[in-house]
Structure 1
C-alpha cells in the first residue's frame, strides 16, 4: 500500500470516528439532561415563537405526548447513528491495512450511521423543523445553523467514504 492510500484511509477512519463520538455525546447529553433539548422540540412543535400573525401557525402541535414521542424518536435515531458510527469506525480501524476490497466493505456501517444522521439533521431539523414548523421564523428556538453544520460534515464524509481504494 502506498503512503498516500494509507493517509486517505486514515482520514476516512478519523472522520467516521469523529461523527461516532459526536453522536455518542449527543445521546449522552440528551438522556442525562433530557429537558434542555426537550423544551427545544416542544417550542418548535408549538410554533409559539414564530412571526406574529404567520399564516402557517395552523401547523402547530400542542400535545405533550407528541412532544415526548418526537424527542424520544430523535434520541433513538441518534443512538442508532452512534452505534453504527462506533461499529463502522472500529471496522475501518481494524481493516486500515487490509486489502482494498475488505477496507471498502468495512465502510457499510459508517455509511449507515451517516445516512441516519442525514435523516435526523436534514430531514428532521431542516425539512420538518425548519420548513413545516417554520423554525426559521424563530429567533429563540432555531437550530438550523447547527443542523446545517452537521449535515455539511456528514455529507462531506460520505463523499470521502465513497472513493474506493485502488
Structure 2
C-alpha cells in the first residue's frame, strides 16, 4: 500500500526539462536554492546516490536523508539507504515529517508515476539549456496550480510553481 502522505517532488528544471549537466545544476539561482533549503529543512529527503554525493548538505538543518542505491553504500550515522524508491518511501513512512523527492532523473521518473498522492514544487527556469539529466514530462498531466510566483535575477527568469493532480 502506498504511503498516505504526499510525495513532494522538488525540482529546478529548464523549459527543455534539463535538471543537470556533468553532475551539477546548469545554473546558480540563489532564490531557488533558498526556497529548496527552506522547504526541505527538518524534513525527509529521498535522493539517488549521485545526488547525495554531490549535495554535502543533505543532512544539515535537521534533514533525514534516505539514499536510494542499488549498490551497498557507506554512509554516515543517521543517513539511511534503500535499494529502491518504494523501499525508501516505506522507510520514510516510519519517520515524522514531510517526504521530499530531491532527484535525480531516475528517482523523479519513478516518483512522478507513484500511485499515491504527489505534489510538485517546480522552479521552471525560462531557458533551454544543454544538459544530460532530465525531469520527466509533467506538462501532459492534469495539474491544479496551487501557487505561482515569478522571479528573476541577472541571468535567469523563472517561475516557482506548486502543482497537484
Structure 3
C-alpha cells in the first residue's frame, strides 16, 4: 500500500471512531471535543487531497470558530459536569431508522449528481484568489449575502444562549 492510502485509512478510522464517541458520550464537553477531532481529521483528508484552501477553512472556521461557539453555548446553557439522560428505546430506534433512510437518500442524490457532473467537468484547479472573490463578491453567482446571513444567524444564536443563561 502507498503511504497516502495508509494515511487515508487512519483518518477514516479516526473520523468513524470519534463520530461514534461524540454521539454516544453522555457528557456534552466530551462530545464537543470528539467532534473537534472529527473536524480536524476531515481537514486532514482535505490536505491529503491537496485542497489546501479547504484545509485552511476547515481548521480555521469549523475546528476553530464553530467549536468555540459550541463550547461557549454548552457552558452557558448546561452545567458542564451534568450527565445527559438517555432517550427511550422507541425514540432511539426511530432515530436510527430515520437517520439511515436520510443517509441512503442523500447518498443516492450525491452519487447521481457526482456521476452527472464528473463527465462534463474539466480537471482544472481554481486559484484561491478567484474563490475569495466569488465568496465575497456582490454580483450574480457570488455569495456575500448568504455569508452575512449566516453571520447574523450565529450572532442570534449567541445572544439567545446568553439570554437562556441569564435566566438561570
Exercise. Which one of 1, 2, 3 has helix-only ellipticity at 222 nm (-39500 (n - 2.57) for each DSSP H run of 4 or more, over all residues; to 500), as calculated from the coordinates, equal to -22500?
Worked result: 1
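For the read-out semi-axes √(5λ) of the Cα gyration tensor in Å, a value of 24, 18, 15 was computed from one structure; give its label from 1, 2, 3.
Values: 1: 37, 15, 11; 2: 24, 18, 15; 3: 31, 24, 18.
The read-out comes from structure 2.
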For this session: Work out the source of 1.3 here, i.e. which of 1, 2, 3 gives that when distance in nm of label points 7 Å out along Cα→Cβ at positions 90 and 106 is computed.
Result: 1
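I have 30 for relative contact order in percent (Cα under 8 Å, 6 or more apart), calculated from one of the structures 1, 2, 3. Which structure is it? Don't jump to the answer; show the numbers that get you there.
Values: 1: 30; 2: 33; 3: 18.
Source structure: 1.
Bear in mind that the values in this text are calculations on the coordinates, not laboratory data. Note that the coordinates shown come from a computational prediction; the quantities given were computed from them, not determined experimentally. Cβ atoms are built from the backbone, for glycine too; each structure is taken alone.
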